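Next up: some structures, all given as structure tokens.
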Structure 1
Amino acid sequence: MKKEQFSSVDQYIAAQPSHAKKILESIRTIIKKAVPKGEEVISYQMPAVKFHGMLIWYAVFKDHYSIFPKTKAIVAFKDKLKLYEVSKGTIKFPIDKTVPIKLITDIVKYRVKENIVTELQKEKKKLKKKK
């Protein structure tokens, strides 16, 4: 069976069951509020947001939904993530629990800062090489 290919976040959300759509829209809203200038994209066939580089991915699965904020964010929030299953770059949330708005907002804001700092460091290195 061929897996569906998504070309937009709207298309990804529309293809999901109704209970999953609500979760995805909630996560989408959280991210938009935290980073209004973020660019929505499909990356690895799931919704993602770019802001000074790739910021965060999110997706829904049969029995959970996940955000993929990169490893440093998971390490930084490890004390607040004790209730959830985590791996190197993934946080899994139970599909039958409410979306933790503040936690996801804080993680997204952390990632925004991380991306901006990384971008500034790269620019600084470029300027040093030019000298």
Structure 2
Amino acid sequence: MSKQKILVVEDEVSLLKLETILLSTRGYQVFSAKNGRDALECIEKEIPDLVLLDVMLPEVDGFEVCRQIKSNPLTSHIFVILLTAKKGQEDVAMGKAVKADCYMTKPFQSALVIGTIQRLLMDSF
């Protein structure tokens, strides 16, 4: 069985490294992007199974990246977890509006993020 692909989109280098290590040590094939534009290009090339997506990104924000993923018939099946420091009700509502599969806030618990990823990816089989 091939490894499930996860794209981590995070502009903060230390968090990007942490999330990449966290996922790759659990057997996922991990790709990364530091801004929304690069994320959209990577999604087009790699078609990941799941995107772990920050909201506050340079160039194209995470809400718009999620909206584009979910509105494209070729990528709408990709799970999107918004992982962000934005905790306001309007932000959570925006996450629902762009059809994110999950909205999680930073600082995050690694076990909770991993559990959510595993649940989403297991449900897809």
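Of the structures labelled 1, 2, one was used to calculate mean count of other Cβ atoms within 10 Å over residues 5-12, giving 13.6. Name it.
Numbers: 1: 13.6; 2: 22.4.
The read-out was computed on structure 1.
To test your reading of the models, identify which of 1, 2 gives 132 for volume of the Cα convex hull per residue in Å³ when calculated.
Only structure 1 yields this read-out.
In terms of volume of the Cα convex hull per residue in Å³, for residues 29-92 alone, which of structures 1, 2 is highest?
1
Where a number appears in this text, it was derived from the coordinates with a stated rule and is not lab data. All of these numbers come straight from a predicted model, not from anything done at the bench. Cβ atoms are built from the backbone, for glycine too; each structure is taken alone.
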